[in-house]
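The numbers here are math on the coordinates, done by the rules we state, and not lab data. This one's a predicted model, so the numbers in the text were calculated from it and none came from an experiment.
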Structure P
Amino acid sequence: MASLEGAMTEDAQKVMEFLKEKFVKDGYPNHKVWKFTPPKPNSPVYQELRAHDYMAPMGNFGSPWGLTDAGASWILQRIPMSTEARDALAQIGATYEQKNYPNHRVWWFERPIGQEKVYSELRARGFICATGTGAVRWHLTDHGRAQLMRG
């Protein structure tokens, strides 16, 4: 029986709740490369979630599945931002203000040691973006800058 939440069945909601917990436990991984293997990918529940555009196979039949942008959005809308991520974003915002609001697309900053999960959460929420290999540099996204400017 479908629920009122986007006409998603209870079984589909349970799968998405399970993936939500796993997503947080795994440290807010990049959903475009985060993989999982459904126990029965041809079952109605996984076909329903695929029809909702929340997940899809990442290759041919039998390959691992991943979240779509819509699936990651569904998950993130149901996870309150952690206090650590709020504090980190506030610190980034304070530095951005101290630097007199430079062009956010070319204003780079380093991730503090021990803040991997926090920065992964901020990236997953679309506030910051990483670039480079080796010594990764970070910058604010348009969404991140808008969030800071709203206060």
Structure Q
Amino acid sequence: MSSGTRLNRLQRLMHLAVVAENQVGKELGLAKTQVEAENHKLKQLTGYQAEYRSELKSLENASTRGQVVQGYVQFLAQLDQAIRQQKMAVHRAERAVQERLIAWRHKRVRVKSMESLCASEKKDLIASTEKRRSNELDDRVTRTPPNAS
């Protein structure tokens, strides 16, 4: 197989590696966006929790009816459960980011090695082409009869 054909194949493989790296990079970006969204939801829930706890204290201090206070207590219990679930969602999203980051790093290493291999192959192709041209020139010089003077 000629070096030019090998270089072309390597360049096509490198292109595919770059496409794969870019795809994983997009997935990483989306995963990071998901973490931000999940954290935002968690922050909202904890904010609601703080507000309702404050309102509950005010109601307890004001000697509000037991049913109203009990309703707040039940709601806060549900809110606590929602916060636990949201913390798990944040954890899953962060884990997805880590997985995508590892995958992207692997793809990046592959692209870098393909770039290096292509550069090496290109250098070898140039060197072999120059050597072939030099040999052809030497052959012409040795085959050319000296000028008769």
Structure R
Amino acid sequence: MRYQLVLTANSYQELVTINESEALIHRGFESEFSYASKEGSLKRSEIPLHTKLYTKYFGSIAYARALRFLPADAAPELHALAQAVKSIGAFSFSPSHIRALSPISSMPILGYKGEGLARVLLHVFLEEREKFAEIEGALKAWSSIRRHP
């Protein structure tokens, strides 16, 4: 299975393929989307307009992800993907918010702009050392790729 989220200047597009076949197609500026059913056929559905789950995206209206509104007869792989995508968080780190005071007595909660990052990292370092080593390894690998001569 492959999930692609393509961001453009005007909107976004969700594309899911299962075994090289299209399983979900949603253009963010449209309320309608296509999905693969349990039987394997491509069907159409719509994001309910009464939900008001749309936003301005660089001046255009963009509807919520189609994965949030899968019909019951959608392919099981799509439902599994929808569950996995729910756990993904988006952040917009800001240096000033990352630098902000993060008391050791505060709960280890990471804010949208990076508030509490030091406290969260300390918690992971002290309580979940294996996870901390994974994070450290990923950052080291990423920084070696990003270095310019």
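A few remarks follow.
- Computed -35000 for helix-only ellipticity at 222 nm (-39500 (n - 2.57) for each DSSP H run of 4 or more, over all residues; to 500) - originating structure among P, Q, R: Q
- Test item: relative contact order in percent (Cα under 8 Å, 6 or more apart) calculated as 46, pick one of P, Q, R: Q
- Given 19.7, 55 for Rg and Dmax of the Cα atoms in Å, calculated: source structure among P, Q, R: R
- Structure (P, Q, R) behind the derived value 4, 14, 9, 9, 8, 7, 8, 6, 7, 5, 5, 4, 4, 3, 3, 2, 1, 1, 0 of P(r) over Cα pairs in 5 Å bins from 0, in percent, for residues 65-128 alone: Q
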